[in-house]
Structure P
């Protein structure tokens with residue numbers, strides 16, 4: 001198998017992060033977590049994740065600015081951005097369409113399926 005695929009999980013809820021991180025690692029992902037918005041962009045630049053799992057409502061993080069910055073950069077044009085949120089699916093879907101987001105995973109869904117869900121963003 002190739003090197004593990006890298007996913008960055010940006011979420012302030014430590015319990016959600018730990019649970020998702022376990023399932024992602026089991027699914028073969030190299031997981032980097034960030035539970036504070038401080039230096040989010042520099043951490044993304046340093047780690048170069050293929051997928052960014054992003055809590056839409058992380059305190060003190062302007063997720064819209066972060067998404068706009070990433071989408072405006074050629075360096076990150078291939079980065080998959082997936083919202084990881086406890087909002088309703090309809091609201092998340094609308095946000096994804098409006099902001100060029102690849103997908104969403106509701107925290108109310110079965111988190112044990114998160115790695116399999118992210119696998120859908122890879123072409124074999």
Structure Q
């Protein structure tokens with residue numbers, strides 16, 4: 001198995017909130033028995049978009065031996081998620097715009113995991 005970046009979830013810190021599931025476009029993360037788990041390592045691209053939304057800091061990216069990333073399987077999961085997209089819509093913590101109205105990014109603000117839209121991001125960065 002190749003050495004590559006992959007998400008690691010500390011089960012002791014995970015509170016099972018599920019916030020990390022949505023930003024994982026490839027569907028590698030699921031909630032099982034009240035805890036987030038990387039279900040299929042070959043679906044984890046190691047990008048770490050899930051890290052910013054974890055309120056407990058339970059997610060990290062580590063380099064270790066893991067199956068190669070399966071682009072075809074990940075593309076199938078992305079298509080499934082898009083077809084079934086009836087999830088709770090995320091909103092910008094600052095202006096309230098939804099993911100249907102603006103591009104949103106996961107962010108940490110004042111110790112909280114949240115979402116920020118592209119319009120409000122510069123103010124968050126520059127104050």
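At a glance:
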quantity: Structures P, Q, by distance in nm of label points 7 Å out along Cα→Cβ at positions 78 and 102: label with the highest value; calculated: Q
quantity: helix-only ellipticity at 222 nm (-39500 (n - 2.57) for each DSSP H run of 4 or more, over all residues; to 500) from the coordinates reads -4500; which among P, Q; calculated: Q
quantity: Volume of the Cα convex hull per residue in Å³ - highest-scoring structure of P, Q; calculated: Q
quantity: Structure with the greatest value (metric Kirkwood radius over Cα pairs in Å, for residues 46-109 alone, set P, Q); calculated: Q
quantity: Distance in nm of label points 7 Å out along Cα→Cβ at positions 30 and 62 - highest-scoring structure of P, Q; calculated: P
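Rule-based calculations on the coordinates, nothing more; no lab input. These numbers were taken from a predicted model, which means no experiment stands behind them. Cβ atoms are built from the backbone, for glycine too; each structure is taken alone.
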